[in-house]
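Next up, some structures in structure tokens.
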Structure I
Amino acid sequence: MAAKLRKGDKVVVLTGKDKGKTGEIQSVDPKAGKAVVEGINVAIRHVKQSQTDQGGRQPKAMPIQLSNLAIVDANGKAARVGFREEDGKKVRFAKTTGDVI
């Protein structure tokens, strides 16, 4: 099945503690069905000091379920993703506006 959400997409969180927040997808793990979104689901991690890093308590974005994310359309609203063929190519489009993503 084709990926509805990809790296670089702007998404909004539908449920959970970060509901309503938007961010850009940094990475996607399709096998686990999770994605890391910039500034969403942030946890504090204790990092050991190294030569390049000072260490200490640092915020880190943790993975979030893909089902809890929706792509943001041109109007800034949450939209579902559909697929259609244009000029012989399969493209993704926002179902609310019909615009190609």
Structure II
Amino acid sequence: MMSIQVSAVLIVAAILFVLGFIGVLTRKNILFMLISVEIMLNAAGLAFVAASAKWQQADGQVMFLFILAMAAAEVSVGLALVLQIYHQYKTLDIEKLNALKDE
């Protein structure tokens, strides 16, 4: 059986988290921002699973299940908000929505 180094998995998780964070900061579309938050949550879950495998404990896997539940709730609430915003303003661009708020 092939063993993967925990440090390599943590590096991948860190890269994914940074990419998600950059996506949240730079994107103007709400859908892309939600996808970036999902990437960040999955990166955190990957780090928990890697730590769980290193120390032979199930705690990290249990935390990953909580992260999955939180991500599912975030997606359902986020998509409901996105649909309502699009229905009301006919755009998902953050800058245009901010311009509407200032008027």
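With helix-only ellipticity at 222 nm (-39500 (n - 2.57) for each DSSP H run of 4 or more, over all residues; to 500) derived from the coordinates and found to be -29500, which of I, II does the value describe? The read-out comes from structure II.
Given that semi-axes √(5λ) of the Cα gyration tensor in Å, derived from a single structure, equals 35, 15, 8, which label among I, II identifies that structure? This figure was derived from II.
Comparing mean count of other Cβ atoms within 10 Å over residues 42-49 across structures I, II, the highest value is found for II.
Can you tell which of I, II yields 21 when relative contact order in percent (Cα under 8 Å, 6 or more apart) is derived from it? If you can, show how the numbers build up before the last one.
Values: I: 21; II: 26.
Answer for the origin of the read-out: I.
Suppose you compute distance in nm of label points 7 Å out along Cα→Cβ at positions 18 and 74 for every structure in I, II: which one lands on 2.0?
Working: I: 2.8; II: 2.0.
Only one of I, II returns 2.0 for distance in nm of label points 7 Å out along Cα→Cβ at positions 18 and 74, namely II.
Taken together, the values in this text are just the output of simple stated rules run on the coordinates, not laboratory data. Since the structure is predicted, the reported quantities are computational estimates derived from the model, not experimental observations. Cβ atoms are built from the backbone, for glycine too; each structure is taken alone.
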